[in-house]
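Undergrad: Input: structures, listed below.
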Structure P
Amino acid sequence: MKVNGACACGAITIEAEADPEKTQVCHCTDCQTATGTTFRVSLPVPGATLKVNGKPKTYIKTTAESGRPRVQAFCGQCGSPLYSTSPGEGVQDAYVLRVGILRQRDQLTPRRQIWWRSAQPWVTQLAAVPKHEKQG
């Protein structure tokens, strides 16, 4: 499936080929901190298919449990998280896109959840929380 999207301000656009069956939710504490929320929804894509227009800002985050370094890319203007990958020069083998920036996000239903042991206990109770169509 072809996916595409942009950061909140539109300064950076992304296109790639992806397998929607690989969409996942991560509940690790690193993802909670990086997103400023309870979990991150992401989609791995082959590096050879990724096209990025614009110049993301990056930093290297050493993951808490594995100790592996990961490049975290975001828009330097609006701060939207874009993707992560392994450090190194040139095209990487794989990138993990942030589903929230993709136009096809409504078609990318998570197929697995990882780091469940770090999930906030109320996540499974969201269906019972009152819903409003707008902020109201």
Structure Q
Amino acid sequence: MSLTEAQFESLKLAAMDVSGNAWCPYSDFRVGAALLGADGRMFCGCNIENASYGLTICAERNAVAEAVAAGCREFLTLLIYTPTAQPTAPCGACRQVVAEFSPDLEVVSVCDGPDVLRASIRQLLPHSFGPQSLRDNSDSCD
């Protein structure tokens, strides 16, 4: 999917805005994510760190959780904002969670610099594990 300029700007502004709500006392790395559902709704999330680092929730997974809680399970585009000089791609866990719902998702990463990173989730996570993996290997443990 190719975003219109208006969609891109709307997602970017929302991701930048929500990044201000991030709870990141350990890394001071604010991340905002805006997820465009196939139904046209937008869902946002920010990162929430935890002193027990493994319990940290990334902005991207936070946005997916908000969407799923609202009944949206198909996504078109995920826009990620980081206040950095270069765009930052989603972590492996976020790639896997997004691929669960939308293996053809477009990921757009923006930052305070001029560069924009665009890739499909398939490019970022080739050969992902998903529901099809369970069906394809259903009799492999016999």
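Undergrad: When helix-only ellipticity at 222 nm (-39500 (n - 2.57) for each DSSP H run of 4 or more, over all residues; to 500) is computed for each of P, Q, which one produces -9000?
TA: Q
Undergrad: Compute relative contact order in percent (Cα under 8 Å, 6 or more apart) for each of P, Q and report the one that scores greatest.
TA: When relative contact order in percent (Cα under 8 Å, 6 or more apart) is calculated for P, Q, structure P comes out on top.
Undergrad: Of the structures labelled P, Q, one was used to calculate Cα Rg over 2.2 N^0.38 Å, for residues 50-89 alone, giving 1.22. Name it.
TA: Source structure: P.
Undergrad: Using mean count of other Cβ atoms within 10 Å over residues 2-9 as the calculated read-out, with 16.5 as its value, let me know the right label among P, Q.
TA: Derived from the structure labelled P.
Quick note: the coordinates plus some simple rules give every number you see, no bench work behind them. This is a predicted model, so every value here is computed, not measured. Cβ atoms are built from the backbone, for glycine too; each structure is taken alone.
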